[in-house]
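Just below sit the structures, each encoded as structure tokens.
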Structure I
Amino acid sequence: MLDFLKNKKGEKKKPEELFTEGADAEKIFREGLATVTDLIAPSALDIGSNFIQVGETFAKTIFVTTYPRYLHTAWFSPIINLDVPMDIAMSIYPVESVNVMKSLRRRITQVESEIHLEAEAGKVRDPALETALQDIEQLRDQLQQGTERFFRFGLYLTIYGASKAEVEKSAQFIESLLESRLTYVKEAVFRSEQGFVSTLPLANDELNVNNNMNSQPLSTTFPFVSSDLSSSRGVLYGINRHNNSLVLFDRFDMENANMVIFAKSGAGKSYAVKLEILRSLMFGTDVIVIDPENEYQFLCEAVGGSFINISLTSNYHLNPFDLPNLGEGEDLRDVLRSNIASLLGLLHIMLGNITPEEDSILDRAISETYAIKDITLDSSIRIFPRDQIPTMSDLYEVLRNMEGGEDLATRLEKYTQGIFSGFLNNQSNISLENQMVVFNIRDMEEELRPVAMYVVLHFIWNEIRSKLKKRMVVVDEAWVMMQHEDAGSFMFSIAKRCRKYFAGLTTITQDISDFLASRYGKPIVTNSSIQLLLKQSPAAIDVIGDTFYLTDQEKFMLLECNVGEGIFFAGTKHVAIQVVASYSEDQLVTTNPEQILQRKEEAKEKAS
């Protein structure tokens, strides 16, 4: 008998003994083979107090301990997008709302008791306690209504490097980034192994350092929230602050090319618009600007545009009675009626309060004024030479000789014979053939600014209707027009109709309350596919939040952001944006008084 079949006593081995010995031999054999684990395992593992060394790589784990009161969307994206090797783990534990409600009820009792005791002691109110009470009550309502859930949330980061110094430098940089957002971290001291394991893809939370958080702030930590507004064509509006991608967009690809810009003074709204203008000109877009503060002159002259100064003593004139040349399919009846309606709106602004009877007289007077020049609803004219168009003096004479029109003629006299006659009582002598045209109304009397903006916009609208071209019309300080219902109505009609003529209207304002107080303010916003919100003042943030349905985090961001930063809306998408320019662009579009003064001094030195 073979020896391996015998036991030590020389007896024949039983089958179970043979099976056990075979299994042991198989085990020993397997242990001698190289496995995948052996291939990927480090040569050594050194666990220190706050570092762990895996082979030749050092690692350090930090965890978040404190969050600010508000977390805006994608606040964690700058960390995720860092070019630093690290592992990030998020541990989320749902908590039953019933248990949370009991804890919140106890906490409310404590806070109310503290407030009551301090009031009895005659102490000054504590805003921290009142804010805490308000937050707890709001959270209780949301939990009770089911609009919020409660969670325990742990956020851990393990940072890697070739040396301890490299890891320490990366950790300090990440810590400073988080602290700038009022988010504070700590090192996993004497728990480096648990921290390392917690960030491995094993779903093990061995650190177990969690914070209470409800659904809304928790959703902001989701790492893939940035909208992409980069396309194959268009102009560069800025940098996407969520992921540092380019906000590259063509406004004419939207359902309409209108845009509104809201920002406080000095937030960079004119800077952003001038950048868009400069870049749009390169793509062959014509640009027309109504400039109330002489901010676009340098850019206009630099690109060879036409700078038209509108004032009481200017040699440039606009005739409100101008009619557009009729295009294909257009009927003179519709054009003439539309122009009469626009003139009525202008006269309401010029003459002040108009009664219904006076309004009817003005309607008949305007029609008769056109009829003097053989322009009636039955005319067959398609092209209207400017020297055959009536002027304000013609309307004045008609009113003077019309029953019931004497008072209106007297009120209109200052625009035909008085100090304001040079502005409105002449034939138009302006051309929009240049690619960029700027109408400057800075030197116009304050009383006449709404009138001037209305007349200029009416002239621009007639030109847009006469010739189909890709155009961008910019109305700066649009709130001036929105103070008058007729002017707001006219601007709204342009916002609705300019899409048909391949044009886009850009309205810019810093006085948001006045703009939105108009019955046409919000309709203009809703008829604009693109909106840009830059830094806001605390007085206006609630109005902006209600209009654009902003979250608390987005409102907080608009209050705290720097110049040139804000939120860019394009259709259903919106991103946090930072407006950027090259050095050459910055020199052309800057509105910084110090830079402008320096530029003028340099120009004088070169000239001398």
Structure II
Amino acid sequence: MDRAIGVRAVTMIEPIASFLKRVTTRLGFEHDWYLIVLGAAIGLLTALGAFGFMHALQWVDEWTSERQGQLPLWMLGLIPMAGALVTGILVHNFAPAARGHGVPQVMHAIIRRSGKIPTKVGIVKVMASICTVGTGGSAGAEGPIVQIGSTIGSAMGRRFRVPRSHWPTLVGCGAAAGIASVFNAPIAGVFFVLEILLRDFSMRTFTPVVIASVFSATATHALQQEWTSGDAGEKVDRALFAFNAGENYTFTFVELPSFVVLGVLCALIAVGFTKLLHRSENMYEKVRLHPIIKPVTGAAMLGVLGVGYVLIAQSAGSTQHVPSFFGNGYATILALLDPNSYVENAGGAVPMVVWVLAILCVFKALGTTATLASGGSGGVFAPSLFMGAAAGAAFGILLRSLGLPGGNNPASFALVGMAAVVSGTTFAPLTAILILLELTHEPLILLPVMLASMVSTILARAWMHDSIYTMKLRQAGLMIGTGRDLTVLRKIPVTTVRQTPLPSEPVYAADPLSKLITLHANYNVPDFVVVDQEGIYMGMVTGAEMRTALIDREAIPLLLVAELLNSELPTLSPGEMLDTVMDKFAKQDVASLCLVAADGTPICMVTRGNLMKRYQAALEEQ
């Protein structure tokens, strides 16, 4: 009886198992189905981390706002300087990689370390960002949360001994989960990772990233509902930047020129901000100050800017005491997206005057540069949204004053400006369009958002070679890449390339050159690895150098291997991916390089021909 039940159970399970196998095989997960499970786990863990991070940041921000209102105007920079000091201590002593705006560090880890991010980087990034942004530093939360989620994904990959080639995918899962949780934007989180971090739209990468984003957004909704114990529907579906274009709003043909001009304006702002930040970072690296003190000097400059802006705003009729561009600036963005703010004589923290809004945009760029270039911790996404909203609002008010098409609702130009500046700084228009759609829940404004974003991206790419995320990486010599080929290379370990074994007889520097001629005849290898008496790699004698020596055959008996030894050639390590290997071959005119173990002993030779064959095979597999 029991045996019959067991047979029946197996008979029922087999079709299900067969079906699941077919589905996962078609998705490219025949052997890697566990990536989907890990993606879900990373999404849940990142949601918990993001939820705690945002509530801690909100608490510190509220405490700071209350204290700032009690300080004299000339002491505006005092609290940001205190936060910057704590940030400097944390970053310098525990995790220098937590400095800056986060996303480039994650990209560096993906490109050069296959996605390996130390766990302490994520922990320090949380604390440093709370100290920087929460105390008034001009930066955003998206950079820190991307690094937090990426650290969780990297740690999961190492903890469960996932093959190194899959670590970047898990890092991407964490980054997408972070964006989905903080901005309530799961779709934009996915495309942020695929368009900016991984640059890989294959199904094998897309599937776990989507799963992580969905699980993170859902878990965050549940946590918010539990935390507030309010109306679940209201909490779950709430837009971060609520915007209402009006039921009768339509994007008309006559408004096309206005939004094209706005796209050009936003491209100028994006390029100017990106270059300002990059050059300021380079300048601060040369400043001879202790790394702990550098963020304090940036906060001091932020305080000076704050005093100047408050005086300007008060002259325009504002009663504000704390500058609008301090912190992440979300409250100001909400005010700029509110059509009621543009009613004549409407009160508010931001005077809706063209020249004041223009100054606000400039001061936000300067304040963010001072905060991040000096070593503060935060993101550049929120400042880009802020500058776009201020510039768009100013442009909309100007159109209204001139009686030009589109000037009836300056708030819509503020919204379009947000997407356009983000597109210009990141070179990721798809991400910018989707995240604005999810942040505002307003589909009626989608067409002008798409138009201005593409105009901004095209012009920004024409005026500068790199985005705000990749400029620093290219300066450091990292190959960024823009297409599918490089994505393939980053997933293939060098150990999968066909290896050329070393001759059984080692070559020493003191050996005569005639020994290499004999080995070449016996093993038919063009290049030779030279080791010391303990078997440690010293360098190589290449075929080109041997051919040069053979010109004078009479001198061969007198030459030693040491006289042709090239000790400056790069070596390969077993953990490297093919993108770095290809880069090394591109810089050297050699037919092969040596794969060396961690203890310095040579393992084998990797030839340029076998490398290209492995690359071609990988493309065919994709």
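Between structures I, II, the greatest calculated value of distance in nm of label points 7 Å out along Cα→Cβ at positions 293 and 373 is seen in I. When Rg and Dmax of the Cα atoms in Å, for residues 69-308 alone is computed for each of I, II, which one produces 25.4, 73? Working through the options, I get structure I.
When helix-only ellipticity at 222 nm (-39500 (n - 2.57) for each DSSP H run of 4 or more, over all residues; to 500) is computed for each of I, II, the one that comes out at -20000 is II.
Between structures I, II, where is FRET efficiency 1/(1 + (r/R0)^6) of positions 325 and 493 (r between Cβ atoms, R0 = 25 Å, to 0.05) highest? Provide the component values of the computation, followed by the final result.
Numbers: I: 0.80; II: 0.00.
Going through I, II one by one, FRET efficiency 1/(1 + (r/R0)^6) of positions 325 and 493 (r between Cβ atoms, R0 = 25 Å, to 0.05) is largest in I.
To which of I, II does the computed value 1.43 (Cα Rg over 2.2 N^0.38 Å) belong?
Details: I: 1.43; II: 1.13.
Working through the options, I get structure I.
State the single structure among I, II that was used to calculate Cα extents along the principal axes in Å, for residues 133-212 alone, giving 51, 31, 20. Write out the running numbers ahead of the final one.
Details: I: 51, 31, 20; II: 42, 25, 18.
Comparing all candidates, it corresponds to I.
Laboratory data are not the source of any read-out in this text; all were calculated from the coordinates shown. For clarity, every value in this text was computed on a predicted model and none was experimentally measured. Cβ atoms are built from the backbone, for glycine too; each structure is taken alone.
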